[in-house]
Structure 1
Amino acid sequence: MLLPLLILFILKASAFQFSLLVILLSLLGLEEFYRMALPSRRGEGRLAAVAGASALCTIFSGNPVLALLALTALVLAFCLVALFRLQEIPKAAADAALVLMGFLYVPLLLGHLIMIRMLPHGVSWIFLIMVIVMAGDSAAYYVGSSIGKNRLYPLVSPKKSVEGSIGGLAGSVIGALIAKYTFFPELAVADCIATALILGVLGQLGDLFESLMKRSCGVKDSGTIVPGHGGILDRLDSILFAAPAAFYYAYFLFR
């Protein structure tokens, strides 16, 4: 039920309304990240989550200097928080680095969805990302479950296989081709193959990176906001890595 509602929202929402959704997802994702990474500093984590998500409002302005100003202000502000909220010096550098990493990992990467939405064919690009990632995830699961024998990266994700990864890329290519012949006819076949491979690889790497973060923090899921499926970051991990690549491809290479 959630997916059809999301599709309907993306189709009907204005760029501003879509930006609000991305800001909300960033807020929830940051809150999950800080809960995992800094469980003993919940107050500061919530403050950083609100500040990081709010900074995305500047992207909708279309002024890159304003967006850079917001990111700079975030970094300086929370460096000062780390300086004057001193508790344990041996942990200060690691804690400050985790706070700043949250800004780079969630709102900076996810904010590219807002920029994509404001491009020509922006809605189609958003759906293309979803199709490539979801088709890749599904194909990787079924291929890996059926014939997966060689572990891809067992230290980080013991269940993922090389066969599943290759199957996922094939699924992404098929998904991109379906997108061309249904809702995105402006894509050339070369665009389909290129975006599917680039976004498919980055989506898989984003999944692995989030698994690494969870293992490092000693948690199974990033959160419980999606019943039976973990948290927001568990749902967005592939898109976080794929969205920036999709934007720069659309901006510099797509004609």
Structure 2
Amino acid sequence: MQTGNCWDPGLIRKLNEDSIFSARFELQTQQGTVEGGLFAVADGMGGHNAGEVASALAIRSFSAECLSSLLEPVSAPSLTVMADAFNRANSDVLEAAEDRELQGMGTTLTAAVIIGPDMFIAHIGDSRCYIINSRETLQVTRDHSVVQQMVDEGLITQEQARLHPRRNEITRVLGYSRDASPDLIHVRLYEGDNIILCSDGLYSVLPDEKITELVLGTTDPRQACSDLVGHANLLGGPDNISIIIVRPDNLPSWQALVNAHTSIRTG
């Protein structure tokens, strides 16, 4: 499994309120050793430095809870583990926000657990997970935002949403409510898939076509991350930019998709 990541403040904001997490591991199963990983991007919001606190706290809480459960000899299904870890992270952010200086803080959180050819995603907010390969660019997650609702209602196009003045209005985040259930998604991965987790500081600046071009333009995910940040900053770098790229090994061939049925891709 190859990975790369970048964490950049952009050119306008002095403080980087994003947080990222990337860890690889091996699971011993009856079928042998299976390579896996946990990856997450969080984009914080709030006054002063509260956004930075919220994203960092959510990432620490979620990753610790998730990894400890996943690596137990007998663990619950991955999506259940991730949902429980989300609840723990949400509670921790809410508790920390009782401090007067941190009141009103919140954060997006988009996380992926990859175990062999299976990817499990938990998501809230408007950070994103993509699958990019030579055949397609697939946005796996759906933004919890005002502009996404407008797109769903046919009021604006996806391209108009990228530049819409209300694009920063998020409808669901961690830390604002006791009820912060994430979207839970299972996706089967295939040979040539690149998994990209990113904050809106990337996709609000670069269209999907450019992101795809840069991701597929190099075999090194670290270089791809650097290229993406560089191009976003060339276009003004108006926001913090966080990116994780994962290229799993030993995936089934694309032709196997004909017999696969998931919530995202169907044969």
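Readers should treat all values here as calculations from the given coordinates under stated rules, not as data from a laboratory. Quantities reported herein were computed from a predicted structural model and do not represent experimental measurements. Cβ atoms are built from the backbone, for glycine too; each structure is taken alone.
Observations on the model:
- With mean count of other Cβ atoms within 10 Å over residues 17-24 derived as 21.2, matching label from 1, 2: 2
- Look at relative contact order in percent (Cα under 8 Å, 6 or more apart) for each of 1, 2: the largest one is in 2.
- If Rg/Rh (Cα atoms, Kirkwood Rh) is computed and equals 0.98, the structure in 1, 2: 1
- Here helix-only ellipticity at 222 nm (-39500 (n - 2.57) for each DSSP H run of 4 or more, over all residues; to 500) was derived from just one of the structures 1, 2, and that gives -24500; the source is 1.
- In this comparison of 1, 2, the computed figure -0.68, -0.82, -0.86, -0.87 for log10 I(q)/I(0) by the Debye sum over Cα atoms at q = 0.12, 0.15, 0.17, 0.18 Å⁻¹, for residues 81-168 alone is attributed to 1.
- Origin of the value 4.5, where distance in nm of label points 7 Å out along Cα→Cβ at positions 33 and 177 was derived from one of 1, 2: 2
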